[in-house]
Structure P
Amino acid sequence: MRFLVLFLLSLVSLSALDFNISSKITSNARTQYIEFEKKENIKYERLVDGKRVYGIFNHPLDKTKVYALLPTSYYQKPKSTSVKIIYTKNGKKKKESFVLQIKDAKYKKEKIQVQKSKVNPKSKEVKRRIAKEYKKAMDIYGYASPRSYIKNSFIVPMESKITSDFGKARVYNNELNGYHSGTDFRAKIGTPIIASNDGKIVLVQDRFYSGNSVIIDHGQGIYTCYYHMSEFTVKKNEMVKRGQVIGLSGDTGRITGPHLHFSARVGGLQVDPLQLIELLNKNLLLRETI
């Protein structure tokens, strides 16, 4: 009987996929990195977390590996969730699962005073504008190019003091209205803003809440966003390099004063941009060439 049990355990071990994950414990709005070794008889397809699906892509710097990014929603409550790995082995569809433990990040609250018209707009025209801008942005974030533009590590868009961290529950004019979806950098009007990494400019637009905005597609579902600008120095569909000036800081949109709001999306979800940068630089770009 003991031999039979050991034999069955060995079969389970042999059938399991070989992969590495940055951590099986995460918190809301944080991202995890999963890496697989390429094998001739295995084709990795996607991750499935509940109703959300995330691609598995070729590693941009290592041809022997593929990887996936697993983001968690800001609104996700603490729980254990089963994440499925969908793949094909010797032409047959298969799936395996692992458990991800999600904890509460315990983001703080902050009170902000802004123009009343920027909290709950009543105008139907303004509401239509907001809805149109939101749909356009979500259409962008919903696309994950199989190509990666990344060649080097990510950098922050400016060297300046952080005035507001990601994730704080925002209380606008004493009314809870959402959360801070990015990281704010102190910046006088006209301060140069640089691209966090190589990519394609997919949006250059003045928007109701975020003001003059630029979004960069870094490929494979990774996007960085730069808001409240006073001036653009790039155009839509332009290819940019890491460190290239893409605009100047300003005070456009819903703001209390001039600054840069820097945010990121992975697989369509808003995530902590600085945690994402640290994760990518530590894992995806460990073998970088610079």
Structure Q
Amino acid sequence: MCNIYELVTKFKQKLTKYLLTNSTSKKGINHIKNVVKASDCEFHIIHQENDIGLDAIIELFSNNKPTGKLIAIQVKAGSSYVDIKKQICKFNISGHKDYWLKHNLDVYGIVYSPELLQAYYLDIKKSLLQYPEKTVIKIDISPENEFTYESFNNRIKDLKLNSASLIEKFDKFCATQENKSFRFFFNSLNVSTTNALEKILSVQNFTELLLVINCNLVSEKLKNQIKSEIGMQQCSNKYHGNFHFSKKRDVYLEQKATKYFNQKFTELKEHLLND
């Protein structure tokens, strides 16, 4: 049985640990908030007794005016999330995977290092789709992943604010008969144009694009199995050949379709970035 001294000592230890954790968490939040405020955007902290999986909402402004576009963030702050020797941060998925994947907003995870006084970020939805079985996702400690004024404005904010102009570019790209198949692909899979275009700029190839818009590229054997179980529709024309898809977004591309969509992905991304 513990005496009063032992109980008081344990209480003080727990209280000290709580205060230190709370202090580090506030430093991480303030670091991110300062970047957002310096970018003339609003930072809305989510006050909560129970962790729902989000710490704040960033409201994007342009020319000092609200745009109505929002980004959600989850922050992990502390030494336990950072391995300086290995130059990686560790973002724990915990029990929020389904919540983040189903969220209407883009969700970013940010790890703050109290030793480095720096933060590093990842696109949570994209990462979860790439690594569905992972309970911890690693972020390289590198300039490309650091959450700074430059990265927030040039990679996150601009991408979100340029959605309208991206749609105009997409419409121009699809104006030719040959390129209309790319729009038809998104429509067939019930993928919004805005969502698809934002994802195109964040991935390197068409296969990655399928992954981040919640599609599953299947083999011919699996295609036949899915077709017999739940059904698959076939879309054909002289430009893309044949591709097949199910209501669950299983996708099978025949050889001509594979070549077409890989080529058009490269052309479209170049068009979105340069024109």
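Structure data summary
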| item | result |
| --- | --- |
| Highest-scoring label, criterion being relative contact order in percent (Cα under 8 Å, 6 or more apart), among P, Q | P |
| Structure from which -13000 was derived, helix-only ellipticity at 222 nm (-39500 (n - 2.57) for each DSSP H run of 4 or more, over all residues; to 500), options P, Q | Q |
| Entry that produces 21.0, 75 once Rg and Dmax of the Cα atoms in Å is calculated, selected from P, Q | P |
| Read-out mean count of other Cβ atoms within 10 Å over residues 77-84, computed value 12.4, structure in P, Q | P |
| Which of P, Q yields 15.1 [mean count of other Cβ atoms within 10 Å over residues 189-196, calculated] | Q |
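Laboratory data are not the source of any read-out in this text; all were calculated from the coordinates shown. Worth saying up front: this structure is predicted, and the values here are computed from it rather than measured. Cβ atoms are built from the backbone, for glycine too; each structure is taken alone.
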